[in-house]
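What follows is calculated from the coordinates using simple rules that are stated; it is not laboratory data. Everything numeric here is computed off the predicted structure, so don't read it as measured data. Cβ atoms are built from the backbone, for glycine too; each structure is taken alone.
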Structure P
Amino acid sequence: MSKITTVNPATEEEIQTYDLMTEDEATKRLEACHEAFLEWRKLSHEARALYLTRIAEKLRQNADELAALMTRETGKLIKDGHTEVEICAAIFEYTAKTGPKALADEERTHGGDGKRGLVSYQPLGVIYSIQPWNFPLYQPVRVLAANLMAGNGCILKHASICTGSGLRLRELCIEAGLPEGLFQVLVIDHDMSDKLIAHPKVRGVTMTGSDGAGRHIGAEASKALKKTVLELGSNDAYLVLEDADIETAVKYSVTGRLYNNGETCVSAKRFIVTDKVYDAFVEAYVAQMKSIAMGDPTDENIQLGPLSSKEQFDTVKSQVDESVAKGAKVLCGGEAPDRKGAFYPATVLADLKPGMPAYDDEIFGPVASIVRAKDDDDAMRLANESRYGLGGGIFSKDEERAIKLARDHFDTGMVRINSFGAADPNMPFGGVKDSGYGREHGGFGMKEFVNAKAIFLP
């Protein structure tokens, strides 16, 4: 394959064709990024912050264009695209505001007599960012903002289906004044990507994607002794406890499953419902999922657009079909409409058991898995049985008890109580178990790829 062609998943129309870069072209981009880094690292944190603030302004000025481009390439709702642009601008602003203090030298003492010491957070060099298609702007931005503030350069290998979004992000960064070599977008295949991981000028690798892809990237990076941050898939459990407010639980469970067409790593995917409230929750939840309007993602009134590609449609369909063949019950949806585009309806599955894709695996689409639990303790046990641990949620009227469950018992990186949301610049983002390791946002991402250098004074 020497070319990439992007396709609109709603209309099946081809958007644009791109030539894959040769190894020589990709290596030259990497070397240019390293050269730019050598100058960038000399700037103060405050000076770097000015560039980040200007990039935020540039994103907001081009919000309509960026949202439309993301909708064309991935089928996300146009309103979700606008939300994504604003989140990205907020991330740049948060990083600009908090970065200088977070990365400032720290005074320490050493030795028994309290001699002076310094801890200095120094940049490493070029960070290689491998990102998926579900948030074409946000995924690269959360890596880029943190690492620019830390003083690093960044090269991006974006998912092929949103190549245009990655390239446009780079253009806007340069329009905002960012040195041209410092952020590079590489249009390459997986084999070329593995070669870049091993290149001595790549000092760290960060990747968002499936746990299978994470194992591969992590293994390649470890061979070259490169640090990695991996944000991988999940099968997030939302617990509907015996004292849950059903109206609240249903509201956020619908939003949590359908946000971004269900193609979100922290989507609410498994709903573990206690026996006491099972019938009430399921009846209300299915009624709302049946009423979802699916169609043209550029229409502000539409609630569910297409999946991102024909390939993604085939994957979701096969996961549902296999689950049904193994005994899962379809409460609504489950059959794709006979129409052009990668459209799959809001679907609810019940009577799930281990061995079914809808129970064990991540379904990256608008498919909800409902699991019945005996009681609250059983619900927590079932949630933690998953090999994943990225996000999750608890619905309960007893907030204090919910906090205790979230803090002390939920084996996952993030927990929402009586709500749903994707990411926030001020809170850490990341998971445990097969959902990966490392943290982004909340100041944590700025220190993932730095040299915490100890300086001992006499």
Structure Q
Amino acid sequence: MERFGTEGSSMSIVMYPWLALGHMTAFLHLSNKLAEKGHRIVFLLPKKARAHLEPINLHPNLITFRTISIPHVHGLPLGAETNSDVPIFLTHLLAVAMDRTRPEVETVVRTVKPDLVFYDFADWVPGISAPVGAKTVCFDTASAASIALTLVPAAAREMADGAMLSGDELSRPPPGYPSSKVVLRAHEARTLGFLWKRFEGLVSFFEKKVSTLRNCDAIAIRTCREIEGKFCEFISSQYNRPVYLTGPVLPDTKPSDQAALEPRWADWLSKFEPGSVVYCAFGSQPVLDKLEQFQEVCLGLELTGLPFLIALKPPSGFSTVEEALPEGFEERVKGRGVVYGGWVQQPLILDHPSVGCFVSHCGFGSMWESLLRDCQIVLVPHLGEQILNAKLMSEEMEVAVEVKREENGWFSRHSLKDAVKSVMDKDSEIGEIVRKNHKKWKDVLGESGFSESYISKFEQSLLQLLIP
């Protein structure tokens, strides 16, 4: 088999995503698309993540899972392997653990001798790939807008004097930045502060991300030019690297192709009218540290008067969601509201005809999932990247409504209720606007052949990258 094949030949690929389920899932969706074309992939992941990902490995004959041991780092919970096991303020320690996997990953790369290594955070990957002649691709699962606004000025400042960026500086778009709407206010930019924390005297999370973009052979972004083309061109010009677009890279969720929705959710959702249920989820990373925040979400959806399913982790200090619920809440919403603290099949829930609204943190994966569904979209972003994604959807694309914040930076039950009602009420002017625009973008993104054309062009770009 040719290594640097011409058209039609098979590539050998190693993938090592950041230790977060959202990142690993995006990498696996891309792996499935490449495996469909006959390419062979060795997928590196922690042991705990394997059970979640194995059901969506559609080509186990071509995609081989290789478990990587995640070393314990002092300060992390025992057994922590992914961001789901770690509060967000300890993310830097998970990064330390990932760095310590380098010897094991290097052994895999030397053994496999791949053509390509995909990564998004382990900035040492180019150093272990070059000796075996492998090209490196930084596959970023964040939006192009967030890369352009945060990592471009970070790179410029780092090259200048190696100092940290402040929230005020991050809120000022760099020269040539192509949007006046997708920007951060100073207080929003400060939510990224923990990513500047240096760990073990080494570089910060942001500096490592800049390094991944600067030292790779090519940048790949999970987006499409119709939505973020101008941001991608800006990134390419700033990092002097080719930028390849994969498109949304989401799997079909037809019953014939995917595992069925768990009966408990299918049966419960089927009790309600089409388009009437509000589904609320904020991703795999624990984000609601305070009991009050968790309870405001519950009370806000109670106030809508609509049936709802909340899938959130318990707030800090609580082992279950049940013990954190507001007093009397379960009795008041019995029969129409459920709060669940475990993992759920989000794409299949969103596909259920009873679900009419998705209340999301606007992580990039959830953003694509919501755009390609019929349900209306309410956004509750928590961190800088999510805030930028929310601005992209609510202000540039006008397909969603963002919940208004209170003076303390969080939102109230009433602002959540108002946002949900604004998209769910048939007579709402705002609801009419976002429904119309959402349908337009869903039609564009869901057009026959749209996603396949992106993957085909992406594949050809990778083959071209391998030609000496």
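Laid out as a table, the results:
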| quantity | calculated |
| --- | --- |
| Among P, Q, structure where FRET efficiency 1/(1 + (r/R0)^6) of positions 267 and 323 (r between Cβ atoms, R0 = 30 Å, to 0.05) as derived comes to 0.95 | P |
| Structure from which 14 was derived, relative contact order in percent (Cα under 8 Å, 6 or more apart), options P, Q | Q |
| Entry that produces 0.95 once FRET efficiency 1/(1 + (r/R0)^6) of positions 91 and 243 (r between Cβ atoms, R0 = 41 Å, to 0.05) is calculated, selected from P, Q | Q |
| With Rg and Dmax of the Cα atoms in Å, for residues 219-306 alone derived as 17.6, 54, matching label from P, Q | P |
